[in-house]
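Below you'll find a set of structures to go through.
Since every read-out is calculated from the coordinates, none of them should be taken as a lab result. Predicted model only: the values in this text are computed from it and were never measured. Cβ atoms are built from the backbone, for glycine too; each structure is taken alone.
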Structure P
Amino acid sequence: MLNPYLFYNGDCEAAFKFYEKTLGAKIELLLRHTDAPPDMPSPPERKNQVMHARLSIDGQVLMASDAPPEHFHEPKGFSISLTVSDPKEAERKFHALCEGGSVNMPFGTTFFSKGFGMGTDQFGIPWMVNCPLEGHG
């Protein structure tokens, strides 16, 4: 099993709630630093930040946490790829994900898909939404 693990800059919970609403995902686990045992102290400013979270999107798992400020880096060099079988639903999800973010490649038909688009969500996470042609999944 291979699952992406994302690091956010203090807005992991907001991002996962956004994905829950936008993608019909389900937050399966959300542990804050306050949930840790007393012998695992964390800085007071991180108490309400996410230590570990797990989200299910149509049976696929995405995991994440809030990175300590000194360890956070802007995401680059990857995209979360979301495959959606219905072109209208793929386009809806693409536009919803990019709202408040940016579009790198507008959603449209390509030689390999009924619809494909690339963008970055409002939390800085890059996404590719694909509705593949038969045999191109």
Structure Q
Amino acid sequence: MSYVPATLRRLVTQRAGDKCEYCQFPQTASLFAFEMEHIIAEKHDGITESENLALSCPYCNRFKGSDIGSIDPETGQLTPFFNPRLQQWSDHFRLEGGTIVPLTPEGRVTAKILQFNLLERILERQQLSNSD
């Protein structure tokens, strides 16, 4: 993985509002540091620049890995993941309690592969919303 300069890290973090751009979990509520995630992985010729980087929690980054899409469980079609640089989160997902509900094919494949709705992740989001 390429080195990401501090100025670029700050830009990505500020642009993300200090939360994971995939699951929307706030960095301030995490025990672990968030990561600079290549939306298009370097092995797929993704470059280390602002428009290809997203702030990602460790869960989302590990589950996504270098993948760029998956098979939509409803259509059976190869579908790219949600891209936080090109798409709006609220167009593809809705938060209901602690569950992230996918609204589109991109949302479905992203929620499935990044495992948004594992029980521990749902409980963590519920606890966070109860503390507000």
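General remarks:
- Which entry (P, Q) yields the derived value 1.02 for Cα Rg over 2.2 N^0.38 Å: Q
- Structure from which -8500 was derived, helix-only ellipticity at 222 nm (-39500 (n - 2.57) for each DSSP H run of 4 or more, over all residues; to 500), options P, Q: Q
- Structure (P, Q) behind the derived value 21, 15, 12 of semi-axes √(5λ) of the Cα gyration tensor in Å, for residues 13-92 alone: Q
- Distance in nm of label points 7 Å out along Cα→Cβ at positions 53 and 117 - highest-scoring structure of P, Q: Q
- Origin of the value 3.3, where distance in nm of label points 7 Å out along Cα→Cβ at positions 5 and 109 was derived from one of P, Q: Q
- Comparing mean count of other Cβ atoms within 10 Å over residues 45-52 across structures P, Q, the highest value is found for P.
- Comparison of P, Q by distance in nm of label points 7 Å out along Cα→Cβ at positions 21 and 85 - largest value held by: P
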